[in-house]
1. Tell me which of P, Q gives 7.1 when you compute distance in nm of label points 7 Å out along Cα→Cβ at positions 62 and 422.
2. Work out which structure the value 16 belongs to, where relative contact order in percent (Cα under 8 Å, 6 or more apart) was derived from one of P, Q.
3. Work out distance in nm of label points 7 Å out along Cα→Cβ at positions 214 and 350 for each of structures P, Q, then name the structure with the largest result.
4. Thinking only about FRET efficiency 1/(1 + (r/R0)^6) of positions 22 and 94 (r between Cβ atoms, R0 = 35 Å, to 0.05), which of P, Q has the largest value?
5. Upon calculation of log10 I(q)/I(0) by the Debye sum over Cα atoms at q = 0.23 Å⁻¹, for residues 166-229 alone from the atomic coordinates, which of the structures P, Q produces -0.91?
6. For Rg/Rh (Cα atoms, Kirkwood Rh), for residues 342-445 alone, which of the structures P, Q scores highest?
7. Where does the value -6500 come from, among P, Q, when helix-only ellipticity at 222 nm (-39500 (n - 2.57) for each DSSP H run of 4 or more, over all residues; to 500) is the thing being computed?
8. One of P, Q was used to calculate log10 I(q)/I(0) by the Debye sum over Cα atoms at q = 0.07, 0.10, 0.13 Å⁻¹, giving -0.36, -0.73, -1.28; which?
Structure P
Amino acid sequence: MTSSEPLLPTTRRALLHRVATAQAEGRTPSLVAAVQRDGQIAWSGARSCVEGHEPDGDTQFRIGSITKTFTAVLVMRLRDEGLIDLDDPLEKHLPGTGAGHVTVFQLLGHSAGLAAETPAPWWERTPGTTRPELADVLGEGPLIHRSGHGHHYSNPGYTLLGSLVEKLRGDTWDEVLRREILEPLGMDRTTPQAAAPHAGGWAVHPWADVMLPEPAEDLGLMAPAGQLWSTTTDLLRFAAFLARGDERVLRASSVEEMRAPAAPPEAGDWDGAYGLGLQVVRRKSRTLLGHSGSLPGFLAALWFSVEDDVAAVVLSNATSGPLTGAVAADLLEIVAEAEPRIPEPWRPLPQVDEELLALTGPWYWGTYVYELRLLPDRGIELVPLRGAGRSARFRACPDGTWKGLNGYYAGETLRAVRAENGTVDHLDLGSFVFTREPYDRTAAVPGGVDDEGWRGLSL
């Protein structure tokens with residue numbers, strides 16, 4: 001069986017059971033969910049309090065803060081085009097905000113120290129015209145923490161990022177979004193305003209099975225933090241892009257950068273972190289990426305696993321009710337664990353560089369033994385073979401060195417240092433010396449090697 005085949009009946013039933021349980025126990029008028037595997041929708045299901053009126057993959061729900069991920073992609077596009085640097089202070093491009101010293105990077109990762117919400121009244125349930133200027137969004141004291149010293153989620157921070165996009169593009173946030181993300185990815189059912197068919201937002205009484213309609217406000221300046229309506233089908237397209245990248249929108253290395261934690265998590269919250277517009281969660285040794293969202297009348301969640309190549313979306317139309325984030329994670333795990341991803345066939349590299357091939361095999365950092373392996377495009381990988389050690393992948397650079405891609409050695413340079421006769425004496429990785437033998441006496445080991453060499457115990 002290949003992973004592109006339909007899900008097994010037992011898996012489909014487990015998914016439906018989870019969705020049905022979530023709708024019933026969460027007391028939500030309706031709930032729709034879908035799972036994607038290998039870039040293709042593998043399953044979808046829905047439940048509704050009105051028989052025969054279940055939503056489907058074309059039914060819009062409001063997605064709340066999942067909107068922030070779209071805004072983050074727009075900002076990363078500005079960076080990739082050289083219009084900004086992530087370390088730029090906001091004041092350089094958007095002066096006069098009163099929070100000009102915070103950086104673009106800090107705003108993307110919620111470490112700028114801004115308040116979580118706007119000044120009263122509650123922005124999610126009032127018209128955006130209530131806050132016509134950025135000063136109305138930020139208030140008189142927008143900073144409540146030291147910038148860059150920790151994670152503190154901020155909705156106004158994404159208003160600033162949306163305004164940055166508008167300033168540099170010379171167009172409205174929603175028009176830039178449509179042109180640069182939604183159209184290229186074919187997401188024609190993701191819109192700033194509801195477009196039929198769409199669900200209505202409801203509040204369900206906490207102690208009685210009765211409902212109250214919620215208002216659906218245009219959020220104005222706060223739109224980049226939570227305005228969008230979307231569908232399960234469109235959001236799974238977005239998940240595929242966030243896992244793989246798309247040169248029409250953002251290259252793979254940039255979306256990978258978005259997925260890396262940007263600031264230390266809050267105290268006691270060691271299973272979760274925040275990247276650049278993406279939430280990062282560790283669950284059962286699996287890394288889930290995506291975002292949750294809520295606005296009055298709606299709850300939403302999108303999670304994907306790059307390693308499993310599985311994504312799940314859950315949308316519901318209740319102010320409180322099903323824990324959509326947990327439900328989406330459960331759906332993803334049901335598929336990933338019941339039907340694990342089938343590995344691609346092993347294939348040899350398309351060409352062999354004899355000089356590079358000679359570097360493969362065991363290398364020693366002191367007495368720690370590592371294996372050097374070749375990767376595509378002249379990349380290499382160092383993997384510890386025994387005991388504790390730091391694995392790392394490296395990409396080849398034009399000058400014959402390699403740059404670390406992950407973990408402890410991310411950004412560090414690895415070079416092959418040659419002796420006078422042209423042979424490789426040792427590998428230098430950020431001043432760490434790797435030799436062909438443990439403390440090789442013929443290599444340039446820092447501190448030298450004792451002249452008497454290795455010895456046993458003399459009694």
Structure Q
Amino acid sequence: MTNSSAQKGRWLLPVLLTVQFVVSLDMSVVNVALPDIGRDIGLAPDALPWVINAYALAFGGLLMLGGRLADVIGGRRTLLAGFALFGAASLAGGLAAGPGWLIAARALQGAGAAALAPVAFTLLTVTYPPGAPRARALGLWGMSGAAGGAAGMLVGGLLTSCAGWRSVMLINVPVVVPALLAARRAVPAERRTGRAPRLDVAGAVLVTGGTSALVLGLVRTGTYGWTSRTTLLALAVSVALLTAFAVVELRVRGPLLRLGLLTNPSVLSANLFTLLMSSGQFAAFYFTSLYMQQVLGYGPTATGIAFLPFCAGVVAGSLLAPRAVARFGPGTVLVTGGLLGAAGLAWFALTVAVGSTFAVSVLGPSLVLSVGVGVCFVPLGAEATAGVIPSEVGMAAGVLNSSRQIGGSLGLSVLATVAVHVSSRAPHGGRAALADGQSAALWTAAALLVAASLAVALLRGRRRRATAPAEPAPVTAAVSR
């Protein structure tokens with residue numbers, strides 16, 4: 001490797017980790033700032049969730065397209081365009097003069113994130129060879145995502161308190177601009193030997209519309225309920241569009257998603273695990289945050305600081321994962337990590353109460369959950385792309401990120417319904433009723449992680465049986481007469 005190539009190689013991983021950190025951070029960083037946003041720009045309380053939902057809708061709806069763009073126009077172009085759009089949208093959001101402007105800026109942020117997340121994952125998997133280098137990179141990748149998600153509330157609380165809500169949007173600009181310049185140096189332009197794949201426009205429109213309708217229906221269940229006409233209509237539209245998408249993908253040349261990719265047992269098990277784990281993990285963040293503020297009486301900044309042990313646990317789990325995968329295999333590590341995470345959530349659920357303490361009900365379970373989650377990132381990245389041809393790695397990355405986003409939205413919607421149902425029927429009121437609802441939601445989250453582990457174990461068991469050599473037919477001795 002030349003000195004120039006080595007210099008570029010040193011820049012590449014920090015750029016990709018910055019993508020994962022910033023995309024995860026912006027999923028939660030505005031939560032604490034919502035009251036200030038509403039007061040400053042006149043956003044009604046019932047419209048405040050759209051500051052979050054606009055990002056989630058664009059991000060979730062465009063992930064599949066963002067992943068395929070890396071295969072069609074190249075990873076470098078997609079990464080640079082994603083950085084530019086994300087940075088410009090962050091600047092626009094920080095300068096927003098009204099509600100519509102801010103919500104539109106958040107949607108554009110989500111679109112930029114949908115280009116960045118899958119292409120960064122693709123570049124990571126194709127740049128680092130299988131084995132220790134890729135395992136280390138995937139471990140750092142997982143650590144960055146978890147750190148971004150956990151740091152979102154802390155950063156949002158500190159910035160809102162010290163510099164106002166606009167700083168929560170503007171802080172992305174001094175991060176994205178250097179990352180964009182570094183990406184220009186670190187990411188080489190692709191050299192294609194054959195024709196570039198065609199972009200499946202019909203598939204892109206259908207899957208974007210279908211996924212957006214699904215996320216829209218899920219994120220609004222807290223307002224309208226699961227059986228409302230609004231929710232049922234959104235989910236029905238989603239089913240219709242995604243069914244049409246599947247039909248188109250079976251017929252079109254160069255599909256956005258080759259459905260045969262999901263027949264790969266490794267890809268299927270990784271996505272199913274991600275869907276279920278994200279459903280439990282994202283909801284656990286939400287309910288633990290509510291518990292600390294509504295039941296224990298913590299402020300926003302203290303709540304953010306309380307998530308720091310979770311970051312430390314993810315780091316520890318990610319450092320343990322490469323050796324564990326090399327010794328036991330990715331399937332065993334995934335199952336173990338999922339069960340460990342479920343144990344942490346069960347600990348949360350058992351100890352959530354009005355009179356509990358931080359050490360018992362937050363610190364201990366946070367460490368167990370975070371180590372379990374951290375252990376899973378390396379084997380998930382390996383499983384999601386195992387057996388996938390290079391021209392479809394971006395496609396696989398888009399599917400994995402979509403599973404993560406849809407799982408988070410689905411889990412939060414379902415568990416919020418569980419919490420409200422239990423709290424409203426508790427024999428006591430006030431903080432004790434809230435704690436009962438949060439405990440029920442956390443038990444459900446633990447069950448989802450157990451289901452994720454069982455799904456991987458069952459799928460890998462079927463794969464072993466399918467690939468096992470057939471037993472030779474018994475040999476019968478000939479009897480001479």
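Derivation of every value follows stated rules applied to the coordinates shown; laboratory data play no part. This is a predicted model, so every value here is computed, not measured. Cβ atoms are built from the backbone, for glycine too; each structure is taken alone.
1. P
2. Derived from the structure labelled P.
3. Sorting by distance in nm of label points 7 Å out along Cα→Cβ at positions 214 and 350 in descending order puts P first.
4. With respect to FRET efficiency 1/(1 + (r/R0)^6) of positions 22 and 94 (r between Cβ atoms, R0 = 35 Å, to 0.05), the highest-scoring structure among P, Q is Q.
5. The read-out comes from structure Q.
6. Across P, Q, Rg/Rh (Cα atoms, Kirkwood Rh), for residues 342-445 alone peaks for Q.
7. Comparing all candidates, it corresponds to P.
8. It was calculated from structure Q.
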